[in-house]
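Bear in mind these aren't lab numbers, they're just calculated from the coordinates by the rules spelled out. Given the structure is predicted, the values throughout are model-derived calculations rather than measurements. Cβ atoms are built from the backbone, for glycine too; each structure is taken alone.
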Structure P
Amino acid sequence: MNFEVAKNIILTFLVVASVILTWNIWTYQPDLKKSESDYVESDVQELANVIKPGQVLFHHEGQHFQTQDKSEIKRIQDELFTWDFYNFKDASHLAKEFTSFIHANGNAEMIFPSTVPLDLYKSELKIDDQELPKVYFDRIVFNTENMGSNETEVYFINYKNKKIFQAQVQTAQINNFTQNFASGAHEYPEYISKEVSSSRTLFLPKNSVQLNPLTYYIDYLDINKDFKNELFNDPDKVKRENVSVGNEYTDGSSLLTVFKDSSVVEFVNPGQRSDMDGTTGSLIRNSLNFINSQPGWDDYYQYADISEAERMVSFRLYIDDIDGIGRYPVFNGQGMSEIKHEWGNEEIYRYERPYFTLISPPFPNNQNKVTLLSGQQVIERLTRNFELADVEEVRVGYKLSKDPTEPVIHLEPAWYYRYGGTWTVVPLNEPGGEKSGLE
C-alpha cells in the first residue's frame, strides 16, 4: 500500500466519523422523563412542611421565652419526630386549672396555627398504640424540669376546647430535648403574659420588635395553563368573557373568576356544593392531595385554619425577615395572602388564591427598620377597644399591599390580633396615628 492510498483511507475514516458525531449531536435528546420525575418529586409538599408549629414557648422561673426562628423550630420538630409515643388517654380532667397547667414553670409548648388531628399527624410521629382516641390538638406540651425516672407525660392540647390528651415517652428523650433546647431558652426573646380569661393567656414580646419593610418582585402564573386547564374537566369547552372585575371562564357549570386589581382567582364548582360537615382529618388530607396536584405552591404557604362546618381549609403566606431568622404571617384583606379550599361531596367546591408567586430574595427598598409597639403597649391599645377575653390571639406579621403599576408587592411590619376568627391590624388611638401597630 503506497502513501497516497493510506492517506485517502485515513481521510475517509475521519470524514465518516465526523458525520456520525455531528448526527448524534443533532439528534441527541436528554432523558426528560427522569428530569421531569425529579422535578415533580421535589415540588411535592410533605405534611411536615405544610403543618408545622409557628412558635415554641418556654416557661422558666416565672419568665417566658419564645422562638419563631425557622431553623430552630425545624430542629425542634425533627427531634420530636424521633420520640416514641405510647399509652394515649383522655386527661381532660386536668383542665380544671387550665391555663396554670398549660403554662406551668418548666413547660415547653409547641404551638400550631390551628387544630391538627392526631390521626393525620401520626404519619410523622412514632406512635406505638394500635388504636388511638380521636385527638385534635393545636399544642404539644411537656415539662422539661419535673420528669419521671423512666417515663414522662406529653400532652396534646386543644386550647380552644380545653381538651387534654396524655401520652408517654421515655424520660431520656425529654432529657435530650432539655439539653438541646430548653436549657438555652433564655437566649430566645422574652415574652410577657396576660391572662385574659380562665381559659386563655396571651403571650407578647416584652421588648419592641424591629423589622424591615420588604419589597418583592412577583411572577404571574399562567391563567390558562395553571388554572383553566387544571380545574375544568374539559378545558376545550371553556369560554372566556371580559367582565368589570377582570375575566371569567366558564364551561356552563363551573366558574373561574380572575380579579385583576388584587391578582386573585376564585374557582367555584356548584355541582359539588355540600351541606354535610367534614372531619378535620379528611378535609386536611384532601387539601394536601390538592396542593400536590396544583402548580404555584412553595414553602411560603403553611396550614393556617380549618372550619369543619364550612368544610374549609386555609393556608397562609409566611415570610422570613431580612435576616432570615424569624418567620412571620402575612395578612391582606383582599385574599392576596391566603389560599383557601372549600370542599364539596367529592371534589373542590371553591378554590381561592393569588395568581402570583414571589421572586426571592426581596430587593432592597432603602427603608430603615420599623419599630413596633412592645407587648405591653399592644395590650393597652387592645384594652381601650375590646374586652380582652374576646381577643383570641395577637401576633406580629406583615401587611401586604400590591403596587398598582408594577409587578411588585410591599410588606409592612404590623401588629395583628384575631377577634371572632378574623385577623385585624391593632388600632392606634393617638391623633394622626396610622392603624398599623407602629410606635
Structure Q
Amino acid sequence: MSKYAIEGVTLPDGTVTDVFVEKGRFVADRPIRAEVIDAAGLRALPGLVDLHTHLREPGREDAETVASGSLAAARGGFTAVFAMANTQPVTDTAEMAEHVLDLGVAAGHCQVFPIGSITKSLAGKELSEMLLMHRSRAGVTVFSDDGACVMDAGLMRRAFEWVKQFDGVLAQHSQDVTLAGPSACCHESEYSGRLGLPGWPPVAESVIIARDVALAEATGSRLHVCHISTAEGVDVLRWAKKRGAPVTAEATPHHLLLTTDLLSGYDTTFKVNPPLRTNEHVEAVREALADGTIDIVATDHAPHAPQDKDHAFVDARPGMLGLEQVLGVVIETMVDSGRLTWEQVADRMSHAPAKIGRAVGQGRPIAVGEPANLVLLDPKRRAVVDKAASASRSHNNPYHGRDLPDPVELTMWAGRITHRR
C-alpha cells in the first residue's frame, strides 16, 4: 500500500502541518520512501460524505452507473456516498442492497452505502424488507422513498418503529401530494402563474416535516429531512430542534445558489424536485445551514439521460447533477461570504453526514490512527463549469457556463488516491 508525506497542508482549524499516510491510515512519523505531495497553500478536509446520491444502477445505466457516479464523487472530494433506492428494480430487498454494495466495491472510487426503500417498489403501500436489509452484508441503516413522499402516516409510523430496533433513520422526501401534485414543478408564486407552470407551494414541504417530526417524537426514532428548500420548512425544523426532536436535515447545493428565475427559458436542466425557490427561501436555507439548524450539505445528484430531459418542462424528469460542483458552491455561498468556517464545512460535509448515516470509518478527523480519508483543495482556484467535462454519464448540469470555485486537487480514500488533478 502506498505511503505519502503531504507537506505544508492547512487543516480545517488553520494549523499548517505535514500529514503522513501509511497502510491506509494517518501515522505519526514520515514513512520510509514516502511519495511527497507538496500541499503548500492547500487546505485539507476529511473525505466528504454525501448522504443523498442517485447512481441509477441497476436499471438506468444510460443515465449513470455506480462506477461513473462514484468517479464523479471522487472528483468532487467524496470518499463515501449513500446511493438512493429508486433504481430499477428498487432497492427494497437484502439482495438488491448487497448488489449495489458489490457494484461500489468493484468500482473502487469511493465507499458506496446502499439506501433501502421505506416501501416496496416506492409504492407507499407496504413496508420493504428493512430489517433484512440491515442484517445483510450491506448493513443498511438509511431508508428513503426519495422521489416520492410516504403519505400514509400510519405506515410511516410503523416504519419508524421498525428502524428504531437498530437505530436506523428514515430520510423523507417532504412533499404533500395533495398540495403539490405530481405535475408541480415551479415554486408557487405570481411567477409560476406567468410561466403557466403548476405551482409547488412551500406549505407542501412544511406540513410533512411537521407530521414526521411528531411521528419521530412519538416513536423515539430518527428522522432526516431531505433537500429542505423553504423558509417555512426551516421554521418547522427550528421548532422541532428546540423541542429536542430526533430530526436532522440537509440542504442541496442548488437550493443554496440557484433561484426560480432560471426557469424563464423553460430549460429542463433547471427542473428539480423540490423546485428552485426565490431569494427569500435561498437566504433562509443559507442562514439555517450556517447556524446549524440544517445539519449537512447533500448533493441530491440526479443524473438523467437526454431522452428524460428533452420534453416540455412539465413532462421532463426532475433532477440535476451536483457531486463535482458542490464544494465550489459551498465555498461561493457559505465560505467566501463568511457564513461558514472551514471547520464547519468539515462538519456539514463529512463529520455530520457520516454520523447520521452511521458510516463506519468515514467522517473521521485528520488525525493519527484514523483512516486516511481526505480531500486536498485550493479554495482560490476558479473555472467555468463545462458539462461535457463531467465524469457523470449525464449532462444535466445546472452550473454549466457558470464561473465557480474549482477547488479539488486530490481525493484520498483509505490511503489510496482516487482522484488527482
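Output the label of whichever structure in P, Q has the greatest value of distance in nm of label points 7 Å out along Cα→Cβ at positions 57 and 225.
Numbers: P: 4.5; Q: 3.5.
Result for distance in nm of label points 7 Å out along Cα→Cβ at positions 57 and 225 over P, Q: largest is P.
Assign the value 1, 5, 10, 13, 15, 15, 12, 10, 8, 6, 3, 2, 0, calculated as P(r) over Cα pairs in 5 Å bins from 0, in percent, for residues 153-352 alone, to the correct structure from P, Q.
On the way: P: 1, 5, 10, 13, 15, 15, 12, 10, 8, 6, 3, 2, 0; Q: 1, 8, 16, 19, 19, 16, 12, 7, 2, 0.
The value was obtained from structure P.
Where is distance in nm of label points 7 Å out along Cα→Cβ at positions 113 and 337 largest, in which of P, Q? The partial results should precede the final answer.
Numbers: P: 1.1; Q: 2.8.
Checked P, Q; max of distance in nm of label points 7 Å out along Cα→Cβ at positions 113 and 337 sits with Q.
State the single structure among P, Q that was used to calculate mean count of other Cβ atoms within 10 Å over residues 49-56, giving 19.8. Spell out each step's value before the answer.
On the way: P: 19.8; Q: 29.1.
Corresponding structure: P.
When mean count of other Cβ atoms within 10 Å over residues 129-136 is compared over structures P, Q, which one is greatest?
Largest value of mean count of other Cβ atoms within 10 Å over residues 129-136: Q.
Say we calculate percent of Cα pairs over 41 Å apart for every structure; which of P, Q gives the highest result? Spell out each step's value before the answer.
Details: P: 27; Q: 10.
Largest value of percent of Cα pairs over 41 Å apart: P.
Out of P, Q, which structure matches 20 when relative contact order in percent (Cα under 8 Å, 6 or more apart) is calculated? Provide the component values of the computation, followed by the final result.
Numbers: P: 15; Q: 20.
Checking each candidate, the match is Q.
I have 1, 7, 12, 15, 13, 11, 8, 7, 7, 8, 6, 4, 1, 0, 0 for P(r) over Cα pairs in 5 Å bins from 0, in percent, for residues 81-248 alone, calculated from one of the structures P, Q. Which structure is it?
Numbers: P: 1, 7, 12, 15, 13, 11, 8, 7, 7, 8, 6, 4, 1, 0, 0; Q: 1, 9, 17, 19, 18, 14, 11, 7, 3, 1, 0.
So the calculation was done on P.
Among the shown structures P, Q, from which was the value 20.6 of mean count of other Cβ atoms within 10 Å over residues 89-96 calculated?
Details: P: 13.0; Q: 20.6.
The structure behind it is Q.
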